[in-house]
Every structure is written in C-alpha cells, then in structure tokens.
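S.K.: Structures incoming, each one as structure tokens.
We did not get these values from a lab; they are worked out from the coordinates using the rules stated. Predicted model only: the values in this text are computed from it and were never measured. Cβ atoms are built from the backbone, for glycine too; each structure is taken alone.
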Structure P
Amino acid sequence: MGLALVSQTYNEDRGSLDPVHKPIYDLSPPLDLSRSKNFIAGQPFGAFKTMREQAPVMWHPLEKAKMEGFWALTAYKDVRTANLNTKVFSSQAGGIMMAYPPKGDPRNHPKLHSASLDTMICLDAPHHMQLRREHMAYFKPDYIRELKIKVDAKVTELLDGLQAAGPQADLVEHFSSQLPLYTLCEMLGVPEADRSKIREWMDMLELAQYMLEDGDLSTVDPAQVMQFLTEVQAMFDYGQEILKERRKSPKQDLLSAIANVEIDGAVLPDEYLDGSWLLIIIAGNDTTRNSTSGLMKLLTQFPDQKAKVLANPDLIPNMVHEGVRMVSPVMYMRRTALSDTEISGQKIAASEKVIMYYGAANRDPAVFENPDIFDVERKNAKDHIAFGTGPHVCLGQRVANMQIESAYRQILARFPNIAWTGEEEILPNGFTHSIGKLMVELNG
C-alpha cells in the first residue's frame, strides 16, 4: 500500500455499539471519559483507581456519539502490552484519538480531520520507522546538548519577565507556554516574526477537541466556528508554504528534514505535509508546557520534597521523571485491534478500539509504591510511560526532559520560595492534561 493511501484504511464504526465479546468485568464507567468537560478538575485519578481495581480492561460505550465504544486499559502491564504489540494493536487502522468527528460536521475543517490521520504517529511499520528515522538527527544527545545552551539562555530571559510581572504572576502565560514554543521554533527554523502565530495555533488546537465534540449544534456560536475554521486553514496554508519552501531551499533544521524525507522513493504527498505540520504544532507543545506547570503544583503540594531538591539540586533530573509520571500530560493513546486477541483474560475482537490511559498506568501501585505520593527520590521514576513505550515512544522525550530540567534548575535557584497560589484553570480536554492558567507567588 502506498503512503498516500494510508488514511483510506480508517474505519471508525464497525456497525455495532456493543463489543463482540461480553466484558468479563461488571463495571459501568464511573465517569464518561469521552466528554472533555469532565476533565476540567484534572485527571480523574479516582475513577482510574476504581477501574484499575475492579475492571482493568473495561468496556466504555460512546452512546452520546452513537458510535462504537472502546476497551479502556488502566493497569500498567496492560497499557505496556498494547504499546509493544504493534502487530495486533495498530495506530494506522483507526488513528490515535478516541473518536474523530464526522466529515460532514460544519465545525470540522476537512484538513483537520485528514491531517490528524495522515501523520507519522498514525502509521505502523514499515512507514512509521522510515519517517521516524529521518527526524532522529534532531533528537540525538549531541544536538540536544547544543540546543540546551539556547534553552538555558531563554529560561533566564523568561524568568526576568516572570519577575517583572510578579510578585504574583501566571506561570503558564509568562513561562510554561513560552519555553516549548521557543524550543520548537528553534528546532524547526521558524522565523522570529512568525512565532507569535504559532503560539495562537497551539492554543487553538488545545480547545479544538472540546469544540468538535458531538453535541447540540444549536449551542455553537457560528461566528466562533467561522473564526476557528479560518485559523485552521491559515495554519495549514502556512505549513504547506514553509515546508515547500524548504524543499526548494533546504536548511539545517527539522523543517527541512521533514520536507525532504522520501518514502518508497518519493517525497511526502501534500496530505502528509499537512499531517506532519499538525503533529509538530501539537507534540512540540503539550508535554513540556503542562509538565512544567504541573511540576510547580507538585512542589507546592509536597513541600518536604521541594526542600530535598533545594538542599540537593542533583535530585532535579529524577524529580523531572517523577513529575512527568504524576502529571502524565498525554492522558491516552488509542490503538485498533487488527485481529481477535486477548488482554488479561478479556477477549477483544478485530477492529475494536483500545484506549491506553497513561495517567492511570503511571499510578499503578503494582509498579509504583505509594503512587499518589510525589517522591523526588523514587528509585523507578524513570519507568513511567507518560511518553509511551515501544516503537511509538515519544521522539521528543529527551528534548522535553531537557527543557523541564533547565527550567527548574533556574527557577529553584532564583525563586526558592516560589509557590502555586491555588488558582488555576484546566482546559476542557480529554486527550491532554491542559493547564491554561497557573498563578504563582514568587516569594511564597
């Protein structure tokens, strides 16, 4: 099958809302995990605990959307199994999102729908690894060491701005959202003048899932929808323009690597340029932004752990792993079964959806002792799977860890008494834990 035809394998609905095989666990979802509004108080760790203990492989219907439901995995071993078994659990057969809005929905830009599927993260072998290999030069240790010099300087500059905005300031506005934007644009080679637009598109995409959820269209503001669709088009137009420009005049940057990659002897078709651009905008932002903000909350909620790090900054790298484990900024990934299979005794039929909840797996007491406790000295903190595992493990995890570590080395040295005030805003997003606002007191 040619790369340009991959998205045609997508088939959202088997024609039945119920699973082929009867669930072995008798538990109804303690929370509707398909509704973004149910995540504005944070990840539902209480519901995940109930599911992990009573139904680690649980059937979750999508009755409101009138679509086939999914199998929700909440135990670490099961999430890891599904991640690793790519011959059975496919990213390509149905994409990595829980559900995709119907093509005819007036809120859904056609390019947003197709680009979310025509991308590296939604490919299986061999094409996934072929594309991934072409990106690798920008995620190797030597490159990251050079990039860190720039990131360290940017952290200093951003903390100057945070201090000027204090003594109370929004960490997201002045720091957490700015750092990954800068790092991403440096890696890509995006011109300075265009970077503010990239941030606007990042913010827009964080709310896209909520806007596109199935619901009563009469409650949707047509002007807001029109503005959203206009910005989506502008985002893709810019991506096509800059990627095609890099084909004509390549530079030493990640955009040029993406634009000129060849699969089966041919450059990426336009659909995959759109998909690559969309993946860049999303993946380059969420993990670092929300882990940085979430780690500030944890340091405030666990002052004894903060004291340990202040007394011994050598704990910062492990603190970052532990923080990412507890925040788990990407809440889930989806796979689709290519054949009849079984997980922990539950039979799963071919074409059924499987959702792997990383936040639930990362708090599994079978792997992490006292999992709800933030422990900067945790021996196995690096065993978290917030970045996934296996062939699809996050390509940018080293870059994300480097940024967060750089940030907190300077934050804690410069503002040792910094603390979250308790004021925050969590955006309605069931895919990523999106912290839209986090107020901090610089002097505690």
Structure Q
Amino acid sequence: MAAIGSFARVMLSAFAIVAALSVALAAGTTEAVAQLRGHGGPVRALAIAADGQTAISGSFDSTAIRWSLARNAAEQVLRFHADAVNAVALLSPGRAATAGADGRIAIWTLGKTEPDAVLEGHTAPIAALAVSPDGATLASASWDHTVRLWPLAGGAPRVLDGHTQNVNGVAFTADGRAVISVSYDLSVRIWPLSGAQAPAVVPMPTPLNAVATGADGEIAVGGADGKVYFLTAGGAPAGEVAAGPRPVISIAISPDGALLAAAGIGGTVAVIDRKARTLARTLVGPGLPVWSVAFMPDSRTLLTGGADSIIRRWNAATGEPVDPILLETAGDPLAAYAGDRGAEIFRACVACHTLGADQANRAGPTLSGIFGRRIATASGYDFSDALKRLDIVWTPETVSKLFEVGPQAYTPGTKMPEQRIGSEQDRAALVQFLQRATKK
C-alpha cells in the first residue's frame, strides 16, 4: 500500500548499511545455499550475466550488489544512489549500469568503488533499464513520462516523448530495430529506431508495469490487473494469461523462449508456457511481494527478488525451490490477523507500510493513526510536493476511493505502483482492517 502517501524513498541509517554489508560479505565464508542475503530492503531489480556466473541486484536500500552465482556470495556492494535502486543492467563484460528513484544512471566498471560516468536528464524516478542487442545503447524508462536512449560510447541521449503517465518498463526488440515501452497510461508504444517514423501506440485495458520481448519478436507486458498480455511484433493482440489476482510487477522470458515468469505483488510467481498460453505452475514463497525475476542461461533456473530482502533460486520446470530452506522467514507481520479478509488484502502492502505506533516508516509512511490525518503529513517521512498540495484527509471513504479509482487518478503525483480493488466488499474489508490495526 505504497498507496497511502508516496512510494518514495528507503533511506537506511549508517548502521543498517554497515550491517547489510557485513551480512553480504559474511555470505562468502558460510556454507553455500541458493538464497542470496545481503540487502537491507526489498530487492527491486535483477540481472544475470550471459555466462550465468554473475548477477547484479538493486534494492530499496539504495544499493546494488554484485554476486558470484558460483559461490552464492556477495562480491561487491555498489553505493552511489540517494534513493531506491529500481533498475540494473549488465553491459559489456565487467561493466554494469544502475538506476534509481533519484533519476540518475551510474555506469560502473565492476570492482571500482565509484561510477565511471553518471547519466543525468530524467526529472523523476527511473523504473527500468534495457541494453540494445549490440550493447551500444542503454534505454531508460522514467516516471517523468519519457524513455531515453543513451549512447554508451558517449553523447547526448535521444528522448522518446509521448506517454502521459509513468513509464514503468522498456525493452529492445531482438533485432535492435525498435524499443518497446509500457506505462500507467494504458498503452504500449513501439518506437522504430531508424528514420523519423512515429511510434505505434497500442491501447491496453489496464495500467502496465513491465515488458519483455522474445527472440521471435513477440512482446509480453505485465498488467496491474494481474494478467500478462501478448502482442505480435507489430502490436496486434496475441493472447493473454491470468498470472494472479494482484498486479504483475516484473516479467522475464527464458533464453530458449519457452517460458515466461511473471512476478507479482501478491507474493507468487506465475510460470507461463508461451506456446500453449497457459499457466504451467505457480511458485509460492513466504507470501510477500516479489519485485524482480530473471532466468539463468539454462532457461530452467529462476532467480527472484523479494520484499523480505532475499534473492531466491527456483527450478522453473518443477516449481520447487532449489534451496530446502527457501521458505524460512523471520515471522509473519500479519500472523495476529489470521483469517481476516482485510488483512489478506493488506498483505501486498506490508513491504512498504507498517501499522503500529512503535513501528517506523518504510518505503512508504507508517499507517499508524492514518484515519483523520491529512495526506502527506505523517511525521518523519519525506513526501513529494505534489502530495503536499492535495486537499485530502484520510477517512474510510477516502481510503476506499483511493483503491476504487486508483492512486494515479486520486492522488496524482504519487510514486506508488498503480493498483485498484474492484470489489466493493474487498475495499470495505480492507478499510475495516485498517481501522482496527492502525489505532494508536
């Protein structure tokens, strides 16, 4: 429920950052397991090298970590961004890019402690990165409604302008002739990279959070309605599969093209058979949002990044965890509300919001005492200027309205992911739960 307030920044104390680094480095000296532990916040982004030996992750804790997948150990913590690291990419061997909610892109030579270059120009958080097939261009998608194409050899970026809402995903086609972008504005845009041809605009039935492209030219997009939509290279509808009841946040196509993985706020990962257009299996973890997903080169092993700060490894062909202790968890923050329908609806929100008066802000502000409070006034949280200008007091009616019409319509300028609750009964259950759980 990055819903109430801003989905903005996760700022760790110096102690917490040191602790996260200590855990990461300690992983190299303990018995190897398939889980990768080291981040101090939800794992927002993942990228895996073509040889399967190295991965890089980005987190709400404002860091990126380079991992050895052979040793299941952290090799380097990259610190530069002043806010959540929302996107990562591996470039030519030994190089990487990280991008954050601070609107900046850092280009790294892995092993160095400072970026080689910083790419600036976006005026809002960057949500996604993609590298062209020839490795010459980096694409960035931003909540400033634009996509930028950065020549990695240097030079000014090309700005692709036309979306009217946050751009959440970007991908190059396999032939490198076009860039695909998806947005909260209910559209897919296909941008030809040669000539001055205007993009093809494909209307969609839901806000979009993620995009991936196949070697055959097919486009797959993940929606806030929990579905994955397939399009031809030209943008024609080519099928859809329900991944789950909650918004899809991240998607990935296996290198062999057979499978698509769709990760969602609901805490599961749907593995979809692309040819059959069917849900092959569902990967079930601890029940917290899964923010990122990436396939290993073998097309059968899957890495997921979760709200509990852990990167997990799965057998995508069987749906089983690689590590037998994968479902270990520090405890369910909603255990006391077992059987409460409103609590189950709120489960997608626990990564970003706490409920009790003795609990701190997370990626979003604490909801303790939310009812009767004016928007953007919770103590100790850095709200966006756009939210501070809104004339909203949180009541059962206004919270319900937020999820009826969606945060982009009700609280324009918010940095939260788009999510709506269509059922009036479910909205009422959520409000009743919050009334009980957030009393001071």
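S.K.: Which structure, out of P, Q, was distance in nm of label points 7 Å out along Cα→Cβ at positions 354 and 378 derived from, given a value of 2.4?
M.R.: Computed on structure P.
S.K.: Let me ask something else. Given a computed value of 13 for relative contact order in percent (Cα under 8 Å, 6 or more apart), which structure among P, Q does it belong to?
M.R.: Q
S.K.: Going by mean count of other Cβ atoms within 10 Å over residues 170-177, which of structures P, Q comes out largest? Let's see the in-between values first.
M.R.: On the way: P: 22.0; Q: 19.0.
That would be structure P.
S.K.: Follow-up. Consider the structures P, Q: one of them gives 3.9 for distance in nm of label points 7 Å out along Cα→Cβ at positions 82 and 250 as calculated from the coordinates. Say which.
M.R.: So the calculation was done on P.
S.K.: As an exercise: helix-only ellipticity at 222 nm (-39500 (n - 2.57) for each DSSP H run of 4 or more, over all residues; to 500), calculated from one structure in P, Q, equals -14000. Which structure is it?
M.R.: It traces back to P.
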